[in-house]
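Peer 1: Pasting the structures in now, so scroll down.
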Structure I
Amino acid sequence: MLLSKVSVAKCALTKSISALGAMGMRMKHTLPDLPYDYNALEPYISADIMKLHHSKHHQTYVNNLNVAEEKLAEAMEKKDVNKIIQLQAAIRFNGGGHLNHSIFWETLSPQGGGEPQDGALKDLILEEFVTFDALKKALTEASVGVQGSGWSWLGYDKAAHSLRVVTCANQDPLLATTGLYPLFGIDVWEHAYYLQYKNVRPDYVNAIWHIIDWKSVTERFKAAL
């Protein structure tokens, strides 16, 4: 009987150590470096906005996502279903914020603007919107029309091989909530533009078109095919 109790205790200890090790080895999310300096997108987005947006707002999403995932790991280990469900909102919001901003930074460039070069993406834009200006108008109107905070997106529907202009509330990530692959998004939370454009969101949205990195957007499209 004593040996049996010792064996059970050793087994429990081994499981606990394994669980703690797994939690400790979990790779934490980190803030991605920008592919340009904070002042590189001026005059369209000021250095002050970029620094605040990237180093403060995006960093907060990363920090909160890591905390939520740590709590989730603990809840799963304890099989605490109520806690697991409770944490989903924080993971959706902060995880979405991390995903959305990571895409946003990489699809902007000081050498951006213009239109996509010849290729499959440009062909599909012309097939679906007839002209690039029609796409620009649709995405601009969607961005300006977001009520409160959120994002507008150019997304790719792989099943239908089609492009769609859609909006997402708050920090909802496009792929996880709609199934569309995100090609390019416009952040219309006020923290993305208020220091420079005040409450004139249309001016900010129009400025974004001067710094869209269509090469990066095209690469994202190729990866989604």
Structure II
Amino acid sequence: MDIAFVLYPDMTALDVVGPYDVLGHGPGVTPHFVAAALDPVRCDAGMLLAPTTTFAELDRADVIVVPGGKPFDVLAEGTVAEWLRKVHPTATWTTSVCTGSTLLAAAGLLAGRRATTHWAVRDLLASLGAEVSADRVVREGSVITAAGVSAGIDMALTLAGIMWGDDVAQGLQLAIEYDPRPPYDSGSLEKAPAEVVAAVQAMMLSDFSADQNKPAEV
């Protein structure tokens, strides 16, 4: 089973690493880390991930995992969406984590479908034609979307259960000891205190403005 994990600049590392640590240990899996080129890809917090293949080389996959992060330049540039349009028909499952759903939508894969995403880009996802849900994981046909960042692990376990059965999925959950008990209950827009929401919104807006104003690399 070939699983393609998409890499692009300013993606969030956990959006790939979380699902990989679940699905990558499944039976008969061959993981592929696919990007525009074979150069290391810098994530939004600075981690470097190494692609193993390129969009030009990989023309099929059984499962596709598209991470989120700051996909705005990639959305505008269009290479990931073009690759998704080409490879999605070959896949049994196409998935996204966090803002990665906007890339699925840009490829036309979410038109009229229910989908979830990071709470900060729900309006953007709706503008791209999806029917936005606040659920943590949404399955619509062969497409599964996850909400922000950590929800990618839930998505991967959901998919593992579908593909390999409950026993295997529960074993994978135990293997990574995924039994979250966070010290705070502010992990969703619906639960977080208003002042926390305002502070995080301001931080994200500042980060986005800084990215928009940074000089182009040459």
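Nothing in this text is a laboratory measurement; each read-out follows from the coordinates by a stated rule. Since we're looking at a predicted model, the values are computed, not measured. Cβ atoms are built from the backbone, for glycine too; each structure is taken alone.
Peer 1: For which of I, II does FRET efficiency 1/(1 + (r/R0)^6) of positions 51 and 187 (r between Cβ atoms, R0 = 35 Å, to 0.05), calculated from the coordinates, equal 1.00?
Peer 2: Numbers: I: 1.00; II: 0.70.
It traces back to I.
Peer 1: Still on this model: Say we calculate mean count of other Cβ atoms within 10 Å over residues 59-66 for every structure; which of I, II gives the highest result?
Peer 2: Top value of mean count of other Cβ atoms within 10 Å over residues 59-66 goes to structure II.
Peer 1: Once Rg/Rh (Cα atoms, Kirkwood Rh) is calculated for all of I, II, which comes out largest? Let's see the in-between values first.
Peer 2: Values: I: 1.11; II: 0.95.
If we compare Rg/Rh (Cα atoms, Kirkwood Rh) over I, II, the biggest value is for I.
Peer 1: Then there is this: Going by relative contact order in percent (Cα under 8 Å, 6 or more apart), which of structures I, II comes out largest? Intermediate results must be reported in sequence, preceding the final value.
Peer 2: Details: I: 22; II: 17.
When relative contact order in percent (Cα under 8 Å, 6 or more apart) is computed for each of I, II, structure I gives the biggest number.
Peer 1: For which of I, II does helix-only ellipticity at 222 nm (-39500 (n - 2.57) for each DSSP H run of 4 or more, over all residues; to 500), calculated from the coordinates, equal -11500? Mind showing how you got there, number by number?
Peer 2: Values: I: -17000; II: -11500.
Derived from the structure labelled II.
Peer 1: Identify the structure, out of I, II, from whose coordinates distance in nm of label points 7 Å out along Cα→Cβ at positions 67 and 203 was calculated to give 3.5. Don't skip to the answer; put the middle values down first.
Peer 2: Working: I: 3.5; II: 1.9.
For distance in nm of label points 7 Å out along Cα→Cβ at positions 67 and 203, the value 3.5 is produced by structure I.
Peer 1: While we're here: Say we calculate mean count of other Cβ atoms within 10 Å over residues 27-34 for every structure; which of I, II gives the highest result? Write down the numbers at each step before the final one.
Peer 2: Details: I: 12.6; II: 15.5.
Answer by largest value of mean count of other Cβ atoms within 10 Å over residues 27-34: II.
Peer 1: Of the structures labelled I, II, which one yields 16.9 when mean count of other Cβ atoms within 10 Å over residues 83-90 is computed from its coordinates? Don't skip to the end; give the middle numbers.
Peer 2: On the way: I: 13.8; II: 16.9.
Going through each structure in turn, the value belongs to II.
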